[in-house]
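Below you'll find the structures, each written out as structure tokens.
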Structure P
Amino acid sequence: MPLPGTTLPLRRVAGLLARAARSRVLVVGDVILDQFIWGRVARISPEAPVPVVEFDRESCMPGGAANVARNLTALGARAELFGVVGHDEPARQLRRLLLEQTVDCDGVLAHRARPTSIKTRIIAHQQQVVRMDRESRVELDSGMVARLLGALRARLARADAVIVGDYGKGVITQRLLDELRQTCRRRGIWLSLDPKPVHHLDLRGLSLITPNRTEVFELAGLSDGTRAPDPLADASLLRAAEILLRDLQPALLLVTLGEQGMLLCQRGQKPVHIPTAAREVFDVSGAGDTVIASFTLAVVAGASPVEAAIFSNRAAGVVVGKVGTATVGRTELLASFDGGR
């Protein structure tokens, strides 16, 4: 039997997915190509105490904000992606992958002075051995910010929501975020953001922010205390969340807690803990992308905050059971709720 607070009636989930299929969500942020090199380890190198990975195959997937966008289309929504890539082969490969997954990438702009961000993960026996990043973290120049804003303005009128994916690669600037916030507020458009505390942006007044535990403490300016088994009894975590609600004033704060699930916080209301729905965890790569995409989509489809948290918790529970940057489809998500008829 599912734990209380972890499921929704199957009919409700189906209704949310049906309405989600009629929604349009804009995703803006750092676009990344996730490269996976798969192999096996049979020996240790004689040159250094490191495993020798014997190559088997290679695969690539859209990552970063591009993974948020493909999570949306996997659930049936229309997603339009805005970001910056280089004039290079990884950018062309990324566009091909996005088109295969029905993501509109007309807003992905090429910049001659920047490489396309690539994260290369070497995986052996279903375990990540090492990751190598090739990227620029220099903030976008004012001309490119203006181009990106121009592309966004042309599409905002038809958007149901905007998701900002900040991975600290320089695409999300304060100017860009400020204009998005002002426009979304004026037009009543939902605005979600997955924060990167090292970026030091003004995050006040957003619809949703989705930090993990480490990011909550960094944003609140506190040191992480002893982790309690029950997040609702975790005084240091609750204090950090309270500070963010007071200082940043988001409509909703959703704290992702890994194996402890999620903590949904709203001003003036008691926090709600949603225990994890994951049965097996193989890889947490991109799980945060799934959370912000599915939560935003559920809200746009008419879900309450608690329903949206349960919806996104189930989606993330499916994704972490896969290896690599993954998504959850409508059939898989419905199957995960099948016990809550």
Structure Q
Amino acid sequence: MSLVLIVLPAAQSRAQLTPDRTYYGMARAIPMTVAVPDGITANLSVSLLAAVTGDEIASADVLEGAVDLAGLFPLLWEDSEPDLMYAQLQIGSERVGPAVVLQPTITPKYATRVDGNRLPIYPPSPRVFSGFRAYPEKHVVLETDKGDIEFRMRPDHAPNTVWNFLSLVRGGFYTDITFHRIVAQANTRFGPRPFVVQVGDPLGVGTGGPGYFIDLEPSLLPHDFGVISMARSDDPNSNSSQVFICLSREGTQALDNRYTSFGQAVAGADVIIDISKTPQPQVPGDEPTVDPPVIRRAYLVDAPPYGKGPDPAIDPAVETPR
């Protein structure tokens, strides 16, 4: 008698497409492993999905075990400057497990300086496609003393910045670090508007970091409530570990194209607001003097199947999403 299996969410969560390694050089095999729970009888497939829209670019049937993504999808090597894509495992028509981020390793743009409006200047330079970086998509959870904030990463906008942040989180960098800068309101052309809360300095004063810098990466992700972005000095290529979380679109839209936004909160909007209400000193620019909020730890969790995750968080005071 044949078995008719109803795939339950708990079983689906154990299904996974996993890269055998992180980096794959140009025009080579891209070995990965398909793992599914025992008893799955539905058809297995892998789809290449476009970032943002989740539209299917191509799909191929697979079996459990070893697969070669390049053999399934020769198109991966056909474009000289491909866009970031996602490889998503499916059981029947259902997307299951976190997608694999396929980031083309392309020579990045480099900001040599900023202009009079503080906009970075990226001189033309050769762009070379060398292969792919591949890893299961992850969300980042900041466990603070006010509650948890969960962020969806946006490697489709800032892949190298996302990779840096994931590496710091994975290494335990954001452990017992205070929110050293809280600007609940800033003057804008709209009048005073909620601005940012900033964190990421082990010293708690805004001058420390992990001991290295990463280059400014252009991002088209608009700064808005719950968006996480890189803090830096006047040097455009001084990004490292310090990040800020935006408190409103009106207060932070002037940061677009000047700073590297790379993720969006998908849970914990109330926690962000609570942090922003921390009592402040009388002298602007000083760190909070009354019980500054603390990130106790940060950790990674599997992202939901691509396109199935929660919407970006919105300010609880806003009734409808912008």
Legend entry - Comparison of P, Q - label where FRET efficiency 1/(1 + (r/R0)^6) of positions 192 and 304 (r between Cβ atoms, R0 = 41 Å, to 0.05) is highest: P
Legend entry - Label whose coordinates, when helix-only ellipticity at 222 nm (-39500 (n - 2.57) for each DSSP H run of 4 or more, over all residues; to 500) is calculated, return -11000 (choices P, Q): P
Legend entry - Parent structure of the calculated result 21.1, given that Kirkwood radius over Cα pairs in Å is the read-out and P, Q the choices: Q
Legend entry - FRET efficiency 1/(1 + (r/R0)^6) of positions 160 and 224 (r between Cβ atoms, R0 = 41 Å, to 0.05) - highest-scoring structure of P, Q: Q
Legend entry - Structure with the greatest value (metric distance in nm of label points 7 Å out along Cα→Cβ at positions 88 and 208, set P, Q): Q
Legend entry - Entry that produces 10.0 once mean count of other Cβ atoms within 10 Å over residues 40-47 is calculated, selected from P, Q: P
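Throughout, read-outs are computed from the coordinates displayed, never taken from laboratory work. Small disclaimer: the values here were computed from a predicted structure and weren't measured. Cβ atoms are built from the backbone, for glycine too; each structure is taken alone.
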